[in-house]
1. Quick check: 91 is what I get for volume of the Cα convex hull per residue in Å³, for residues 116-171 alone, calculated from one of 1, 2. Which structure matches?
2. For mean count of other Cβ atoms within 10 Å over residues 44-51, the calculated result is 12.5, so let me know which of 1, 2 that is.
3. I have 0.15 for FRET efficiency 1/(1 + (r/R0)^6) of positions 60 and 156 (r between Cβ atoms, R0 = 25 Å, to 0.05), calculated from one of the structures 1, 2. Which structure is it?
4. Using distance in nm of label points 7 Å out along Cα→Cβ at positions 100 and 164 for the comparison, can you identify which of 1, 2 gives the largest number?
5. Quick check for you: by Rg/Rh (Cα atoms, Kirkwood Rh), which of 1, 2 is greatest?
6. Computing distance in nm of label points 7 Å out along Cα→Cβ at positions 28 and 180 gives 3.8 for which of 1, 2?
7. Given that percent of Cα pairs over 19 Å apart, for residues 76-131 alone, derived from a single structure, equals 24, which label among 1, 2 identifies that structure?
8. Which structure, out of 1, 2, was helix-only ellipticity at 222 nm (-39500 (n - 2.57) for each DSSP H run of 4 or more, over all residues; to 500) calculated from, if the result is -31000?
Structure 1
Amino acid sequence: MADRHPQGHGFLERLLSPRWFMPTAIVLVRAYARLFRGLRVTGLEHVPQGTGLVVACNHESSWDPPIVGVSINRKLEFMAKKELFVKPLSRAVMRGLRAFPVDREGQDIGAIKEALRRLQAGRAVGIFVQGTRNAGGAAALDGAAYLAQRAGTPLLPAAIWRERGKFRVAFGPALEAAGRTRDDASELTKAVMREIAALLPPAEERGGGGG
């Protein structure tokens, strides 16, 4: 089955084909993050391989998607706000990175189906648990837990922060979502948020670097 939002026939979509654009972007962003922003990654041993995977992460900066994406030892495809798919260049970049849109104002059935399709095909999907950028006070949403349950995939906690302007990413042990019911989504969300909180250093040790 084709992706929910195919590349189409536009010049930008052809130019930024995910076949080459995504791996190239990963190499370039990873090099930048390591050389100029001191990227340090821990917990890669916890990342399941050879299976669909939901990666649940906190979200404090516009840098979070690319930095988490280049830190994990999987190709990570993010669910991204639909507003990023409006302008042609932004849409082409998002598609080139295999991201797919979600309407954050309500339950986007199409986005849910697309995420499940990718997970059932053995791909890794990244979701920011609180839905949007925040400093940590926003309530967590059940979307990541629900998708992991529906697809029967592990749910991997991920934390990103900055320490004196340097990027830090940590992954914790994956939570098993298979066999849980829809009613368990709230408890699974609380569990993954506890794991993310445990990965993060105290608030006074985080920050710096803008963005």
Structure 2
Amino acid sequence: MSPRKAYQEELDKLSSRLEKMAGMTKKAIAMAVESFERHDKEMVEKVRELDERTYGNLVKAEKEIIRIIALHTPVAGDLRFIATSLKITTDFDRIVRYATDIADIAERTSEMPHFKALVSIPHMAEMAVKMVDLAVDSFTKKDLSKTKEVFELEQKVDSLYDEIFREVLTYMMEDSQKITMGMNYQFVARYLERIADHACNIAERVVYMETGERVRM
């Protein structure tokens, strides 16, 4: 096998690993929120398993990236792709950690009743998953138009987070029995907001990968 072909195969392998991590990341968010909605302890464990698998893939991706740099000394666009890949794997790992935090809350609150259909948390979760999906698509398809959609959704998620915070606070002030669950709603909303921030990070990294320019939203 020629050095160029071996190099391309290693790049393709890295891309495949990131796509695999992306799939696990989106699944972890959806399952974490569902475990919270349904008080599902079995699903909590599945989220924790995904956390372990995601971290395992992060370690493998780091080793693959080090190998590519050491053996092939990539330059220009390839180097930006590799640097972006390293950053994105960390974003995936952090997103799944936040999903695990939500699952942990689901376990702790499994005996507590929900109120007002979890306010707008399920909708916020859908938007966060969509942001991750768009950010990953922008990376795999090198489509900068999708990064714009991510940035637009991020503004909506921030607004929804503020709305949830105010609404939950009102419920807590009106009924002291809702304070514990209300605080957990606010924690879950905060974790979803952080997940959205990491999706934004991925989109920013894709812009850098494709243009060499750094943007911050």
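1. On the way: 1: 91; 2: 50.
Computing volume of the Cα convex hull per residue in Å³, for residues 116-171 alone on every structure in 1, 2 gives 91 only for 1.
2. Numbers: 1: 12.5; 2: 19.1.
This figure was derived from 1.
3. Values: 1: 0.85; 2: 0.15.
Computing FRET efficiency 1/(1 + (r/R0)^6) of positions 60 and 156 (r between Cβ atoms, R0 = 25 Å, to 0.05) on every structure in 1, 2 gives 0.15 only for 2.
4. Details: 1: 4.3; 2: 2.1.
Max of distance in nm of label points 7 Å out along Cα→Cβ at positions 100 and 164: 1.
5. Checked 1, 2; max of Rg/Rh (Cα atoms, Kirkwood Rh) sits with 2.
6. Source structure for this number: 1.
7. Working: 1: 24; 2: 51.
Structure 1 accounts for this read-out.
8. Values: 1: -11000; 2: -31000.
Answer for the origin of the read-out: 2.
Bear in mind these aren't lab numbers, they're just calculated from the coordinates by the rules spelled out. Remember, it's a predicted structure, so these values are computed and weren't measured experimentally. Cβ atoms are built from the backbone, for glycine too; each structure is taken alone.
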